Structure 1
Amino acid sequence: MNLTHLPIISTLSDCITVVQKDQAKIVHIQHPKAEAAISLFGGHVISFKPQGGQDLIWTSESAIFDGKTPLRGGIPVCWPWFAKASEPSHGFARTTEWSLVEHRENQDGVIIRIELKPSQETLAIWPHQFEVFLDIEVSEQLTVTMHIKNIDEQTWKFSGALHTYFNIANILDTQITGMGDHYIDKLQGGKVCLGGDTLNITAGVDRVYTHPSTQILISDPNNQRSISVENKGDTAAVIWNPWELTQGMVDMKDEAYMNMVCVESTLYAETLDSGHMLQPGEHYQLSTTISQK
């Protein structure tokens, strides 16, 4: 994603500026190790490009930056639940404005910390007090870590995901390994299936892999690279490609499914009641680390 032509709102350092894209403020990082972009709307990483390489993150050319619509592509933050565990789908974090609270940099890279705060809008959807930070570490690899704390007087339950869209040359030549062989197939009504530990995608896929390895590899041969995905705090790896469903999406071109695949760091729960319980004062971390080989 080319951000160099966008108006600069503020300059935070030699490596970090904040630019305006339509109704969204974007933190733009240009460091000798890598370039990256983070939308404060949604707390949403939309680009990560190691020095001299192509973007590892796919963001739709038709993504809508109106400050209301969830951004298509990048790394959506699904919280305080994943998918349709409650309403709205994927929670409110991806449609809420986050605050930039800290930035640090040195010769090895940049760390950006942003915060999601409770508000009247969030309390109307989910009546709990929380403290959520997202740390985005940009260097030769990208690490995104969500820090979650219960600051309420009551216990609450949650689920979530870092819903990463990866940029690939051609889905038909892409192979994924390390996600394990047990999965819930959402396209078969939640059927529990057993398959191999190598996935070649030739049609729409929506699977929750429940026994993933620490490292998942995405072979992207036409870009002459392999993408490494290492997740922590997760209980599942969700793999998704919409295939022909893109024809009904206003924010994704019909053939765009050929150049993306989602491999998500997921704390999975079918319902909010079956989510992870967090006692008052307790913390939880969910992270994903992305690099190319």
Structure 2
Amino acid sequence: MKLSICTISFRHHLFSIDQIAHWAKSHQFDGIELWGVHAKNLRDDFHYGEEWLNAYGLETSMISDYLPLDADIDTLIKGTNDLSNIAKHWGTKKIRTFVGRKGCEQTSDQERKELVQKVRLICEELHVKGQYLLVETHPNTLADQLDSTVNLLQEVHHPALRINFDVLHVWESGIQPIHALRELKPFISHFHLKNISSREKLSVFAPDNVYAAAGSRDGMVPLFQGQVDYREFLNEAIETMDINASLEWFGEDVKDVLKRDGKEVRKLLEGLLVKQK
């Protein structure tokens, strides 16, 4: 298992990428997931990139961005190629995006058809460069329900299309994450791991709240203290596939929580390996 931290967790903190990389290595993480805006703001400083991060013994697990699927084709292709070049510079083949700005039930057949065509176009652009587009399972997108996510994979039908499996958001949709894991497993390239104290608090992850410096953090809890049973989920996942995952923490005490959650995940993994022997 490879476990990363996300630079988005430090979006409201005054830490440099040097400090984040040093901290990640010091606490036994394997990589860093770069938020798109952070990667874009670093691209003119060629000191930073794959070789620089590898010197810490770390890798770039993924570039997480939001490709402009509502834009015209020329703008979309330019955005895709810009992000592709950034991903290459950082040595990752994985680019994360959301598909659409509405849930599958609110998206018309024509809107869905247009989104599918654009996703396929992105995949074609990335495929020739050996890169992958990871669609995130997320509310208010075409991947907000398991059936719609499966249909999207079938409709696009391209080897460059993969899934970033956000465990909490799958649970939020009403599907047991282990059930979705078994169905989507051949397409999963990355996991986002986070938790919530109760279903009533899920609105805390709404974009207009979670990205706001003054937004509420009520309900955000460490990985093993919330409603999603990560011991059960990781036990299933680790036994059936190689896992690349990021701890996606948006709350307070970012270093303490990530340090503790990382230690708990590694402890769980060690216990499972002992059982397998």
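Every number in this text was worked out from the coordinates using simple rules, so none of it is lab data. Treat the numbers as computed from the prediction; the structure is a model and nothing was measured. Cβ atoms are built from the backbone, for glycine too; each structure is taken alone.
Assuming -500 is helix-only ellipticity at 222 nm (-39500 (n - 2.57) for each DSSP H run of 4 or more, over all residues; to 500) as calculated from a single structure, say which of 1, 2 it is. It was calculated from structure 1. Given a computed value of 0.5 for distance in nm of label points 7 Å out along Cα→Cβ at positions 94 and 262, which structure among 1, 2 does it belong to? This figure was derived from 1. Suppose you compute mean count of other Cβ atoms within 10 Å over residues 166-173 for every structure in 1, 2: which one lands on 22.6? Among 1, 2, the structure yielding 22.6 for mean count of other Cβ atoms within 10 Å over residues 166-173 is 2.
Structures compared: 1, 2; top value of distance in nm of label points 7 Å out along Cα→Cβ at positions 22 and 46, i.e. the largest, recorded for 2. State the single structure among 1, 2 that was used to calculate distance in nm of label points 7 Å out along Cα→Cβ at positions 62 and 254, giving 1.0. It must be structure 1, since only it matches. Of structures 1, 2, which gives 1.6 when distance in nm of label points 7 Å out along Cα→Cβ at positions 158 and 238 is computed from the coordinates? The read-out comes from structure 1. The maximum of distance in nm of label points 7 Å out along Cα→Cβ at positions 78 and 246 over structures 1, 2, that is, the highest value, falls on 2.
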